[in-house]
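I've put the structures underneath this note.
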Structure I
Amino acid sequence: MIRVGLLLTLTLGLTLSAGAAEPKVVKLWPGKAPGETKEIGPERYLEAKKGQLEVKRLTDVSEPTIAIYAPPADKANGTAVIVAPGGGYSILAIEHEGTQVCEWLNTLGVTAVLLKYRVPKRAMQMPENLAALQDAQRAVSLVRSMATELKIDPARIGVLGFSAGGNLAAWTCLTKKPMYDKIDAIDEKFSHEPNFGILVYPAYIVDKAGVLKPEFEVKKDSPPMFFAHSSDDPITSEGSVALYLALKKNGVPAEMHLYASGGHGYGMKKSAHPCSLWPDRAGDWLKNRGLLEKAKPKE
């Protein structure tokens, strides 16, 4: 009986694996990315240092891409979310803050788009995360240009970021100025501004005094945002609080979940801390905003 059960489990696992579609990978730029003047070597994974979490760390990214994870056709609702893994703008935590997030979004019927942005930060750029910000803006425009192909609503494209990726999501949501010269029809016709943001333990949002940095200028037409952070996070939760309050002051819809414990960098990892339930709360937020309802066809 045990052998039969094991066989059925293996068969089911193989069936699910065979049915899972591979993501479609698309280069962000038609040629070299803006400002790239030298080769930094092939992409590689770094081994964890003593005391670090055992996670996949991708670095030396010079050819940024998006990987499109389509939800099951019967669940697809027309919303898309671009996922920016964290990693201090040095590496990308590509799995627990990347691919696993895309798989979760697919269960909600959301088209997930994994952004592999350039890391590490390029020298002598202003702002210092310019390369990553260019990649994020281009990703929004590119996904919006593919709306018909992807069967998504171009007015329902959001960004979701963790740590440095959360910082990047904040920049992308609040930067109206294109950070590179337009290069093709995609840049000419399609906006680089996302429609909403989900920021999970975002980094580098406030200065040493706990004041919101000037680059995060909130206006009345800024996109709605969701925040999840832990009070014991060494990357201070004051950043999420400050940005949330700025949104609230300007009448922009925002929701924040501040947990007592959980630290930093948990992504999709489950733990005994309530912060590991942030995907449920983010899903509720998306649902309450009508983003999990099937998008109505454009007339």
Structure II
Amino acid sequence: MTILVADVGGTNCRFALGDKGGGPRALMRLANDGHDRFESALGAYLAAQGDDLAVSAACFAVAGPVSHGRAELTNRGWQFDAAALSARLGAPVTLINDLAALGHALPGLGPSASRAVWTPPPAIANPNGQRLVLGLGTGVNASLVATGRAALVVLEAEAGHQSLPSSVVQVLVDRLGTLPPAFFSTEELFAGRGLARLHGALHGTALEGAAIIAAHHAGDARAAATLELFARAMGAWAQDVALQYLPRDGLFLAGSVARGVIEAGFGAAFVEAFTGPHRFPDLVQSVPVQLLTDDMAALAGCLAAA
């Protein structure tokens, strides 16, 4: 039984094949800018696999809301129709949100798929079967995962379109003196474009997210200041969602922006804000934080969900 899976973000598509209970293989990454719609990228992947490929089922993780077998990328406008894709492939197609795919992947991830950002003191660690994925990349979203007695429960959300919590607003106001109008939601701050806008608000210079990280590694103090402020805002947001969902089995940071900021050396700034003063400090500090480093985790999640 060959299952076709894809992780479709705002910037890239990742494709793979797999079998139920097995890991992804025949991996391919395609830049979305090279295709005008998902079907074009899908066709390129299928052509690379050869004419004799036959799939029994497909599961595609989409960076956007999914409803009634239809979806649209929030940050690109590609549209998906499970029935039409099923007709093309000759196999049933399931569409799921990309953060839900990461939620499905969590139980099967090995120790090399993530690294610790914050580990609770043993005296207050208190696992409760709940985990949360926060995705910060081209877009922003979250997914709560609960391990029940009979099955894994993965909840979809559109957390990127929430208003910024007051705690995050305060972090920005303390540094900038005001909240720039562009930061009207969590996605507009914590997605890649938000990192670029934050740099502009701090320094008056336009610079893309990847260039900010590269400038920091080259010793640019202004880039370092941007990344530190961003990490503190991330920590404040993570504190809020940790209290909201109590994911005592782990809060997992995912996505290119989260990974870039933490791996650039700003994990300490994140942790300082995450574990900062609160009326119920043990509730937050009992939540371990991990950085997902496996780029193919969503594909494994699609296989698990198929």
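Each reported figure results from applying straightforward, stated rules to the coordinates on display, with no laboratory input. None of the values given here were measured: they were computed from a predicted structure. Cβ atoms are built from the backbone, for glycine too; each structure is taken alone.
23 is what came out when relative contact order in percent (Cα under 8 Å, 6 or more apart) was calculated for one structure; which of I, II is it? The read-out comes from structure II.
Here helix-only ellipticity at 222 nm (-39500 (n - 2.57) for each DSSP H run of 4 or more, over all residues; to 500) was derived from just one of the structures I, II, and that gives -8500; the source is I. Given that Cα extents along the principal axes in Å, for residues 136-223 alone, derived from a single structure, equals 45, 26, 24, which label among I, II identifies that structure? Label of the source structure: I.
Each of I, II could give mean count of other Cβ atoms within 10 Å over residues 168-175, but the derived value 17.1 comes from II. Quick check: 1.4 is what I get for distance in nm of label points 7 Å out along Cα→Cβ at positions 240 and 264, calculated from one of I, II. Which structure matches? Checking each candidate, the match is I. Out of I, II, which one gives 1.35 for Cα Rg over 2.2 N^0.38 Å, for residues 72-191 alone as computed from the coordinates? Clearly, the read-out refers to II.
Structures I, II were shown, and log10 I(q)/I(0) by the Debye sum over Cα atoms at q = 0.11, 0.24 Å⁻¹, for residues 40-111 alone at -0.34, -1.04 was computed from I.
Taking distance in nm of label points 7 Å out along Cα→Cβ at positions 104 and 280 as the criterion, the top-ranked structure out of I, II is II, with the highest value.
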